[in-house]
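Student: Scrolling down, you'll hit the structures one after another.
Only the coordinates and a few stated rules stand behind these numbers; no lab work does. Here the structure is a predicted model, which means the values were calculated and not measured. Cβ atoms are built from the backbone, for glycine too; each structure is taken alone.
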Structure P
Amino acid sequence: MWALVAAACVDAVVAGTTGPAPAACNAPTYLGCFQDPYKDPSGESHRVLTEQVATKDALMDIERCIALCCKSGYAKGSLAGVEDGGDCYCDDGFGPYTIPRSTTCTTTCPGNPGTPCGGAGAMGVVTINACPSDAAQPVVPAWATAAEQVKAGPALQTCPSSCTRCPTEDTCCQGRGPDSYKVAGGYGCSPPNSNSTGCASGSVLKGNKCCCGPGPSTISTTLPNVLIIGDSVSDGYTSYVRSGLNTTANVGHGPDNSGGGCADGVLYGAQCTKYFVRTPLYELPPWDVITFNYGLHDGSDSNATYTQGITHIADQLLDTAKLANPSKPSRLVYFQTTIPGGANSVPGEPVSPSDKRVIELNAIAARVMGARGITVVDLYATMTKCGKTCSGCKPHCDGPGYQYLVDNAIIPAIKKALTA
């Protein structure tokens, strides 16, 4: 029933560009049917997607819902959801909790009788892989060609959807649903020596290999490009950073998915950083600033394991900074971990770090960054000063909490790095 929105990409090459035709990879990807609302482990109720932009719309279908979300300010990489026939919802991503599946997305779309638009208490969700206004945008940005990419790096293979490329030594893999990677087909790359330890939001393949998610595909040729690498908290504040810098910089998140830990802990990051910094087509954009954070998913790591992992990530990003911008290497900023929410507050983790443990991990990271000349910003101290406004951050914030962090620490650090 979802053939329209889940159609596979075709390997069509546009004259004068490289890669698949834009219409092929811009088709929305169906992520599934979900119970709405649902309860988190503490019993609190949540909506699958939080902003409703249409109710009982007599013309509703999935394309109309996507267009309404785009009109409301949601861009490529966001999510759209249809429910009860005529209702449309949008969000930047799923929340951090496991969302129960539903089998009742059987209500016909009034605007397209051949497809379902969710059901009563059930939401059908798709990725927004393009907004209507994106149709005229170039497939390949001016800063890269396939020949240059191959010359600078490994030979590449095209994954089954034709919308993702991986080094030929890798295995093409699909991210674990419902939070698959924000590229048509949900494909990522599994390096040959990977393992499933710490592999959060990626699928675990046969042989316990990890599926690494790609970075964002939307790169600006006119504004500075900022990449945020980090856990689900960083994904939560990315939309606020993007809004605050909307005329100043293009902001993306690596890996380009939400919830499920995102970049998770240092074990996943150490294996997958080279994918987080590249587009799904394995192109390395000329990042102007790269920020990164770890710690909330490392409560059970030993100090030695954490030190080794965060050191490897920092060294990879230093190399990336030089490769991405040889004439003016990308500026790096490390954001120390925010205040956790106590026992079982970090979804998917057997050990959620205490405040004491976060302070220890932040100190280890500060020593590693200091030895390499990487700027460190203390979000733990920022949140401590925030007080009541950030009281709901456990560890994921509501709007005012994220806005405080962004206004008082994150955007000032990025702006300073952009002018350095």
Structure Q
Amino acid sequence: MLITVAQTIAQDWPQWRGDNRDGKVDGVALPDEWPMELTQQWKVTVGPGDATPALVGKKLYVFTRQDDQEVILCLDAENGKELWRNEYKSPEVTGAASRHPGPRSSPVVADGKVVAIGVAGIISCLDAVTGELTWRKDPFPGVVPTFFTAMSPLIVDDLCIAHLGGAGNGAIIAYNLATGDEKWKWSEEGPDYSSPVLVNIAGTKQIVTLTEKSIVGINAEDGTKLWKLPFVPERRAYNAATPIVDGQQIIYTGAARGTRMITIEKQGDGFTAREEWNNPDLAVQFNTPVLKDGMIFGLTNMGKLFCLQAKTGKTLWADTAQLDRGGFAAILDAGKVMLVLPSNPELIAFKPTGNEYAELGRTTVAESPTYAHPVISGNRMYIKDNDSITLWTIN
């Protein structure tokens, strides 16, 4: 488990891509026959934003925008009623990114705190019970990536890890979760849009993330660089996918550069990163693939589902139907099925097989586009669309 979450129960979703940051959901109450039937329990207008809510116990933490304020909301997960809010004035999203004026970064809940990063790189830590501000930082005022800040924070032990700033002027910073004091900073490269993961190799905890032009491993204790490989975006491509951890192996991908696997090994006093394979034909843009049963399931930058063999990188199948023109999607391992939610917003279930794309059914879950992950707990499904969040129950 990547984080120490206070009073975590089995079906919590406390951070980006779930409890272990891997897109896996346990104990989902899925139907035996498809399409899936849903019943709407409540719907609340909260404002625009692409951030995935965090679910811990009976509380749902939602990060959104209302007028010129970024707002962190705590809702009762059972009925959608607001329990508390914390808001602050945020710079306007401008340029091409203005079509998405709300936060992209998903909050994380750990050790009685909730941490959220706004579009301008303002990072806030609140008391998860009361909503009172613990600390707030803006380490790179006015400096963001082209489409504004999108990385989601990671809690490791008592540290909050955030990659802030922009190209040529940014850093991975470790803050003390309780005080906001900076423990260390790695400022060799700024962020693009990827979020970090944690790996533990030979007893050393490493922060692994895609930067503006590389993939790096940073010592979680002191911020020293352990290894680094080039991964420079080409043309209209971005480093937006979260790396996938499989023991000592890391799978990463980016449009126009394929999908790759590396092995991280201890060598003397340091570490090395060795490439195992590179599939140049299939890569993603604005989604992160999911590893399941030795297979990698993802959505290409052209919006088509695919499956790779994780051991070799071999293409097992690539569907011809285009689901999302921009390559936007949330992909989940729900046990007996894979779920994918493109922006259209039609939740699709298909079989987790390497033989062929075998769709089971589709269910409409919102009335406006969806860019956040669905949050599923038992028979409950929380869907954040353009400006609302809805609780559906699975019949």
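Student: Please state which of the structures P, Q yields 104 when volume of the Cα convex hull per residue in Å³, for residues 133-268 alone is computed from it.
Tutor: Matching structure: Q.
Student: So helix-only ellipticity at 222 nm (-39500 (n - 2.57) for each DSSP H run of 4 or more, over all residues; to 500), computed for just one structure, reads -8000; which one of P, Q is that?
Tutor: Structure P accounts for this read-out.
Student: Can you say which of P, Q returns 27.6 when mean count of other Cβ atoms within 10 Å over residues 181-188 is computed?
Tutor: The read-out was computed on structure P.
Student: Compute FRET efficiency 1/(1 + (r/R0)^6) of positions 101 and 293 (r between Cβ atoms, R0 = 30 Å, to 0.05) for each of P, Q and report the one that scores greatest.
Tutor: Comparing P, Q, the top value of FRET efficiency 1/(1 + (r/R0)^6) of positions 101 and 293 (r between Cβ atoms, R0 = 30 Å, to 0.05) belongs to P.
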